[in-house]
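Some structures are shown below for you to check.
Just so it is clear, none of the values below were taken in a lab; they were calculated from the coordinates. Predicted model only: the values in this text are computed from it and were never measured. Cβ atoms are built from the backbone, for glycine too; each structure is taken alone.
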Structure 1
Amino acid sequence: MIKKKITLITTGGTIASKEINKGLLDSGAISGEELASLCDLPQGYDIHIVDIMGVPSMHINFSKMDLIRKAIEEELKDESVSGIVVTHGTDSLEETAYFLDITINDHRPIVVTGSQRSPQEVGTDVFSNLKNSIYTASSELLHNVGVVVVFNERIYSAKYVKKVHASNLQGFESFGYGYLGIIDNDIVSIYQKPVRKESFDLCRPLGRVDIIKCHTGQDGVFIDASVAAGAEGIVLEGVGRGQVTPMMIPSIQAALDKGITVVMTTSAEEGKVYPSYGYEGSAHDLKQRGVLLGEDYDSKKARIKLAVLLASQDRVSQSDFSY
């Protein structure tokens, strides 16, 4: 029987960490080869390891995300590769996964995984998450699905997955949308798939896009600071249907007048930004001024998408965030 070929790309994080003092970890200290040697990887697979970095996930920025993308695309040039597994720290895993989802156009499965506990800890999830990711990356059921996240025996779409617990093994969820499927006794089962897949070709490096969280009594000081720092885009994390305070409006308008793209999202876990109200600072008011409504994107995913859009096309419009 011909072995399926899976590329394992390692980037660091808790899944590749070592204990340096009691209770303290050195994130990303274990190489890809070391990690593979610690795990009882599934038999019957040809595992090719690409060790591109070993960093905590909050050390990953746009340029490092792009290095991961290029490493994946290089591996996918080999038609014999059945799928890709990327190990990653959990703190920014959802951002990298979505970046890869909208910048790589290939039918084969790309799986991003990590762990909440280090390989040495009692009850570690390193080995099960890695094993299940290999099964998922080799499954034809995941063809044309895009990038997925595998965690705690569940398979999530990159667009909606988010880290919801700081330390629990059930660290990721997709509120309102659920998971795509499960891995049970080494068998991959899929119950739903995304109906739309997007990908964009980057024409230049990603520029600065800031997230500004909104709260009662807020003024425009953070918007002004973002503009002064050279942001190409700003994502507002408003409340409810997409509201901000009236004190923020002058700064939002000034940013728009300078040609900066502004996208409105909501801090609510479920539901869409929608022009339901007519008062100053409402989603309707902001849309009339030129703010794009981010629909059901959370602020982190909207930031990733806006940065990718700005680096791949001449103009960003409302249709880019609608479906």
Structure 2
Amino acid sequence: MVDYHIVVTDHDFDDLAIERTVLDGIAEVRTLAADVGDVGRQLPDSVDGILNLRAELDRSAIGSLDECKIIARYGIGVDNVALDAASEKGIYVTNVPDYCLEEVATHALGMALALARSLHRYDRSVAGGEWDRDVGTPIHRLSTRTVGVVGFGGIGRAFGERAAALGADVIAHDPYVDEEEVVDYDVTLLGFEELLDGADIISVHSPLTDSTRRLFDEDAFHRMRDDAYLINASRGAIVDRVALLDALEAGKIGGAGLDVFPTEPPAADDPIRDHEAVLTTPHVGWYSEEANVERRRAAARCVRQALEGDRPSNLVNEDAVDG
């Protein structure tokens, strides 16, 4: 007989075998039946732990959780969880901070290289029956380019290392990182506006917070070079979609690589989806078979730790819970 009951709010896995294996002997694992928009009404008051992917766990949903010990996210960001409400209830919130570090850094670099080499333009041109070398010009050597990284945490550093290894100069902006932390990296820390002024390619790797929401707005695009590329494999809302589209249409930037959007999926008629200067992917930067297994095991292990009375790994609301 199991002692605890765990709810998976939402998932796109074939089954929950990984979670059930990790929690075997201690907890029953089940998933909610309805869509993620109605999670708050479906969560039983007596649930002992929650595994969460994309569902919004707002203050109202969390307020009714009287027995819950932990909310474990299958990912890095926790912007869909009301952290203050969880802390007030004494509920641990955990994430999996490094499961897709390699994948996102490589995906962003792939987008940067594709744009820098005009692969998106050449692909569409050839597919359309043309054979025109000029459709993608001008192209410059990567070793002559400056790559800017906004958000120099684990993924940002992995991306920067990859870009530097290919010969690019790397600059970065992160208000929470100082020079002493990056002495082992081939990077120069700058202010945000300085980075916008100096980068030929900018890759975003910041979390979504009040200060980063729409960080790339009309003013930011105005400062960027008119041939610069923006890569976003972080959170869609960091980029103001309307300002980006205006900048693309006005030729204020060279193009964009987008793995994330403010609303996912974007509307079928969203002009950014098939814009000739934009390379898009459906929020898959995190994905590899290995990363998917790793995040599931790690999230489930956090739940088991909490249920067994231990402090779970990857605790996001550490100070609030301790208080």
One of 1, 2 was used to calculate distance in nm of label points 7 Å out along Cα→Cβ at positions 9 and 241, yielding 4.1; that structure is 1
If you rank structures 1, 2 by mean count of other Cβ atoms within 10 Å over residues 129-136, the highest one is 1
Note: semi-axes √(5λ) of the Cα gyration tensor in Å at 39, 21, 18, derived from one of structures 1, 2, originates from structure 2
When 1, 2 are compared on distance in nm of label points 7 Å out along Cα→Cβ at positions 17 and 161, the highest value belongs to 2
With Rg/Rh (Cα atoms, Kirkwood Rh), for residues 97-192 alone computed for every candidate in 1, 2, 0.95 is reproduced by structure 1
If distance in nm of label points 7 Å out along Cα→Cβ at positions 73 and 217 is calculated for 1, 2, the one returning 2.3 is structure 2
Value 13, calculated as relative contact order in percent (Cα under 8 Å, 6 or more apart) from one of 1, 2, is from structure 1
